[in-house]
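A.B. asks: Below: a set of structures, written as structure tokens.
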Structure P
Amino acid sequence: MFEIRALIRFFDTGFILKFLIVVMFISLLPIAEVYVYIFLSGRISSYFMIAALTGSSLIGLILSYSLIKFRLKIIKQLINEGYYPEKEFYRLAGILVAGILIITPGFIGDLAGLFLFLPGISRKTGYVITRPIKDKMKELYEYMKLYELG
């Protein structure tokens with residue numbers, strides 16, 4: 001559910017410009033992927049390329065799931081000990097973004113996802129992603145404290 005502050009931002013031309021620039025950069029990823037496919041299609045078999053893309057997505061799924069599961073275990077442990085796991089929330093958000101990139105078929109997305117799995121980079125990425133909902137994360141922490149997290 002959108003809050004009114006989020007909707008008001010769309011009436012600011014500076015925000016709209018930043019939003020469109022981000023969308024433009026995101027759209028460059030598929031263009032780069034197509035270039036890589038064209039480049040590799042003359043050098044290796046198309047079937048091998050499809051198998052490599054599928055295999056990398058499957059490995060990415062397994063890796064993402066294991067890292068998310070590990071991070072959730074740490075978060076639950078810290079909450080049970082009474083600590084607010086702010087940095088762990090950031091890391092979890094960064095790992096989720098990396099997981100989405102690595103599961104999506106494509107070599108460049110896989111490389112970007114692997115890069116985002118690095119601890120410092122995933123935390124900074126997660127911070128950028130979760131900054132607008134920082135208050136909601138504290139509410140989530142308070143809610144999670146009320147329940148036993150085994």
Structure Q
Amino acid sequence: MNKIINVAVIFIEVSVVALLFILETMSGQKAGVNHHVLARKIQWNEKYFTPENIKILTFGLIAIILFAIFIQIVSGKKKQIVKQGKILWTHNVAAILAVSIAVLSLKNRFFMSLNTSGYITFASIAIFIFEIFLIIYLVVIENKYK
């Protein structure tokens with residue numbers, strides 16, 4: 001059952017990335033989509049993505065991933081996490097990719113020039129937080145009852 005849930009989670013995350021790619025493509029072709037996406041980008045840049053907020057967000061994301069790694073190290077010494085090795089590895093890679101995309105979309109000029117940069121940032125942060133919760137669940141709660 002866990003394998004089905006994990007495959008579904010990864011499928012949903014890949015689907016979100018594919019939908020963001022489609023939205024970026026459509027924003028270059030459809031005027032209404034372009035106006036909406038650019039209006040949101042301007043609004044979010046003025047409201048959420050100020051230089052101070054970007055520094056705080058970057059520090060927070062890095063702190064959260066270090067906390068997740070710390071929990072895995074501490075739990076790994078107490079319990080055997082061999083059964084969930086591949087699943088845990090997959091979620092770790094997904095979390096690291098999501099946080100990397102989030103930080104790149106906040107700091108890299110290429111990502112910032114995309115029309116959907118705000119959507120990319122929000123989606124990657126949401127995926128990252130979801131992955132961290134899954135990792136903590138797998139490491140702490142699942143191993144508690146085995």
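A.B. asks: Matching task: 2.8 is the computed value of distance in nm of label points 7 Å out along Cα→Cβ at positions 75 and 107. Pick the structure from P, Q. Mind showing how you got there, number by number?
C.D. replies: Working: P: 3.4; Q: 2.8.
Derived from the structure labelled Q.
A.B. asks: Moving on to the next point. Distance in nm of label points 7 Å out along Cα→Cβ at positions 19 and 115 was computed and gave 1.8; which structure, P, Q, did it come from? Walk me through the intermediate numbers first.
C.D. replies: Numbers: P: 2.6; Q: 1.8.
Going label by label, the one that fits is Q.
A.B. asks: Out of P, Q, which has the highest value for relative contact order in percent (Cα under 8 Å, 6 or more apart)?
C.D. replies: Details: P: 22; Q: 32.
Largest value of relative contact order in percent (Cα under 8 Å, 6 or more apart): Q.
A.B. asks: Here's something else I'd like to know. Match the computed value 106 of volume of the Cα convex hull per residue in Å³ to one of the structures P, Q, and report its label. Let's see the in-between values first.
C.D. replies: Details: P: 133; Q: 106.
That value comes from structure Q.
Every number here is computed from the coordinates shown, using simple stated rules; none is lab data. It should be emphasised that the depicted structure is a prediction, and the values quoted were computed from it without experimental measurement. Cβ atoms are built from the backbone, for glycine too; each structure is taken alone.
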